[in-house]
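Have a look at these structures, which come just after this line.
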Structure P
């Protein structure tokens, strides 16, 4: 679990990040979850965009992504989600 201080730090780090994954009308597929997993392995901190044509509840998407990719949810800004998972070669040092 991330503390509030760590979440605040990660939110600041993610400010300039562009979303590397977009979730569209098809929702979460196995291929999309694999792409999220690869993004977390490579970058540790990723931003995911949920498009307007997606009818799923964003909170359910968050829970599904976190449980299936063993990552931490950091913050939601509108329809953009920020996720974090520490890798073996840590690029981000948490406070």
Structure Q
């Protein structure tokens, strides 16, 4: 199992697109920083739907997206560390 960590908005680069090309169904995807914006766009929300998706809560709050992303698993930094240890490897795109 791999934890894929996306930090950039899909409008900025192709990190999320590449991640989705190589991710397996048992992998998890963590969106942080501007990466949380991907869930605001239907095409990316649909593409992410088969995966376990998490967002860093601090980044969601910082962007005022708490209400819009309330159905997404929001984790804190301690949970991020725990997820890193739970998965075989972490890839930051």
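Readers should treat all values here as calculations from the given coordinates under stated rules, not as data from a laboratory. Here the structure is a predicted model, which is why all the values come from computation and not from measurement. Cβ atoms are built from the backbone, for glycine too; each structure is taken alone.
If you line up P, Q by mean count of other Cβ atoms within 10 Å over residues 1-8, the top spot, with the largest value, goes to Q.
Kindly point out which one of P, Q the value -9000 was derived from, the read-out being helix-only ellipticity at 222 nm (-39500 (n - 2.57) for each DSSP H run of 4 or more, over all residues; to 500). Corresponding structure: Q.
Suppose relative contact order in percent (Cα under 8 Å, 6 or more apart) works out to 34; of P, Q, which structure was it derived from? Please list the in-between numbers first.
Working: P: 34; Q: 38.
Derived from P, not from the others.
For the read-out percent of Cα pairs over 24 Å apart, a value of 14 was computed from one structure; give its label from P, Q. Provide the component values of the computation, followed by the final result.
Working: P: 14; Q: 10.
Considering all the candidates, the number was obtained from P.
To test your reading of the models, identify which of P, Q gives 2.5 for distance in nm of label points 7 Å out along Cα→Cβ at positions 65 and 81 when calculated. Display every interim value, and only then the final one.
Values: P: 0.4; Q: 2.5.
Value 2.5 for distance in nm of label points 7 Å out along Cα→Cβ at positions 65 and 81 corresponds to Q out of P, Q.
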